[in-house]
1. Of the structures 1, 2, report the one carrying the highest value of distance in nm of label points 7 Å out along Cα→Cβ at positions 104 and 120.
2. I have -19000 for helix-only ellipticity at 222 nm (-39500 (n - 2.57) for each DSSP H run of 4 or more, over all residues; to 500), calculated from one of the structures 1, 2. Which structure is it?
3. Identify which of structures 1, 2 gives the largest calculated value of Kirkwood radius over Cα pairs in Å.
4. Match the computed value 15.1 of mean count of other Cβ atoms within 10 Å over residues 32-39 to one of the structures 1, 2, and report its label.
5. Where does the value 36, 15, 7 come from, among 1, 2, when semi-axes √(5λ) of the Cα gyration tensor in Å, for residues 48-111 alone is the thing being computed?
Structure 1
């Protein structure tokens, strides 16, 4: 549905902070299913944790937010420019159920609940295979910066 080249045109993030490798499914105004291949080469594994590498939970939330941004841009029919920034406005009910380790494929399934008054609310579930790794309600907002 969307490869890395198309993602790079939409998101301002770059290595090591781009956390979406591919979009597998996208229903405009409804839902996105995106993929992050987690490799031992990720820079955060060096310190988190050297003896047992685990993807930080906040980066799972960030990966879901990046997927949410792609869904928002597609829903609004826009391509953001360098003055457009998509920020977290809130995170509710974040739960971490399973560690994500090198070699895992993190599937982010993000559903749009509502877009109102410049704030979008999403329900995100990140899985490895059929197991839930992380879930949360995400609120995001788009801003124009000078």
Structure 2
């Protein structure tokens, strides 16, 4: 699984991990029953304090996205895919609403905003690594 952690983006590192796991589940990169990397392994791979990984995993358990399999580790819960799809959609919609509201308050017209969004999405689709193995999945029409 691919993680992209940015300590300077204003979102807590544990929350970035939580979001990325939920997005991976929503996209089908992580499937129900699939095991997640251990706290120790993931902390080594990401060069992050194990307590940060443990906190993310605790949050995912509290959100009923992952569960403990006795003697095996942590696995994606049955039914987590739909729940994560809704969480992803809600989170992105809230963030977009905030940006669009700022743009409208700043005096931009809807057509200008659409053009900015189209241009930026096109640029990002060429440079941003996605969870999916299909790079064309994020390219706008």
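None of the figures in this text is laboratory data; all of them are computed from the coordinates on show. Note that the structure is a prediction, hence the values are computed from the model and not measured. Cβ atoms are built from the backbone, for glycine too; each structure is taken alone.
1. Details: 1: 2.5; 2: 1.6.
Of structures 1, 2, the maximum of distance in nm of label points 7 Å out along Cα→Cβ at positions 104 and 120 occurs in 1.
2. Numbers: 1: -6000; 2: -19000.
Label of the source structure: 2.
3. On the way: 1: 15.3; 2: 16.8.
Going through 1, 2 one by one, Kirkwood radius over Cα pairs in Å is largest in 2.
4. Values: 1: 20.1; 2: 15.1.
Comparing all candidates, it corresponds to 2.
5. Values: 1: 27, 13, 12; 2: 36, 15, 7.
Here the read-out was taken from 2.
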